[in-house]
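Colleague: These are the structures, in C-alpha cells.
What follows is calculated from the coordinates using simple rules that are stated; it is not laboratory data. Nothing here was measured: the structure is a model prediction, and the numbers come from that model. Cβ atoms are built from the backbone, for glycine too; each structure is taken alone.
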Structure I
Amino acid sequence: MEKFEENKLLRLRAEMKLPGRAWLQFEVAEGPNGGSVITQTAIFDPLGLSGLLYWYALYPAHALIFQGMLNGIVRAALQ
C-alpha cells in the first residue's frame, strides 16, 4: 500500500516485475442522494519503448480485468 486516507483513497503500488512503475488507485466520494461514487484509476509510468508496448498491448485485457474488479467491489459493498 502506498497511500491510504480512510473513506477517501487507497493507492496500491504494483510489486511485480514490469517495464515501468504501476499503481491502482481507488477514490471514494459522496454521490448524489447520499450514496457513494467509487473511481478506479490504473496508473502506469512506462520505462522506455518496452514499457509503452507492454501497456498498449495489454490495455484491452486490463480494461476487462479492472472493470470486473470494480464490479466485484460494488457487489460486495451492496451485500
Structure II
Amino acid sequence: MIGMRARSSSGVVRLSAFAQSTGYLISIPGPLLVGALYQHTDGWDLPIALMGGLLVLQIGAGVLAGRDRIVENEL
C-alpha cells in the first residue's frame, strides 16, 4: 500500500520510513498499558474494552489511509 501512495522511489522510501517509525512509536506503550490495566483491575474486561476502542480508531485511520490519492501531490 505504501508503494501505491507515491510516484517516485524516493517518495516511497520517505513515506515508508515515516509510516514505520510512527507506527512503532505509537505501538510501544500498548503492551505496557494493557498489562498495567490487567494488573490493577484483576481482570481482562477493561484491557479488552481499551483494545476494542483502539480498534474503532484504527478502522477510521484505515478508511482515511485507503483513499485514492498520492501523497506527493499534497506536498
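Colleague: So if we calculate relative contact order in percent (Cα under 8 Å, 6 or more apart) for every structure here (I, II), which label has the highest result?
Modeller: Working: I: 20; II: 45.
Structure II gives the largest value of relative contact order in percent (Cα under 8 Å, 6 or more apart) among I, II.
Colleague: Of structures I, II, which gives 0.9 when distance in nm of label points 7 Å out along Cα→Cβ at positions 9 and 41 is computed from the coordinates? Walk me through the numbers before you get to the answer.
Modeller: Details: I: 0.9; II: 4.9.
The value was obtained from structure I.
Colleague: Taking distance in nm of label points 7 Å out along Cα→Cβ at positions 25 and 57 for each of I, II, which is largest? Walk me through the numbers on the way to the answer.
Modeller: Details: I: 2.7; II: 1.5.
Across I, II, distance in nm of label points 7 Å out along Cα→Cβ at positions 25 and 57 peaks for I.
Colleague: Output the label of whichever structure in I, II has the greatest value of mean count of other Cβ atoms within 10 Å over residues 33-40.
Modeller: II
Colleague: Have a look at I, II and say which one yields -24000 for helix-only ellipticity at 222 nm (-39500 (n - 2.57) for each DSSP H run of 4 or more, over all residues; to 500), as calculated. Walk me through the numbers on the way to the answer.
Modeller: Working: I: -14000; II: -24000.
Among I, II, the structure yielding -24000 for helix-only ellipticity at 222 nm (-39500 (n - 2.57) for each DSSP H run of 4 or more, over all residues; to 500) is II.
Colleague: Right, something else. Computing Kirkwood radius over Cα pairs in Å for each of I, II, which one ends up highest?
Modeller: Working: I: 14.0; II: 14.6.
Once Kirkwood radius over Cα pairs in Å is tallied for I, II, the winner is II.
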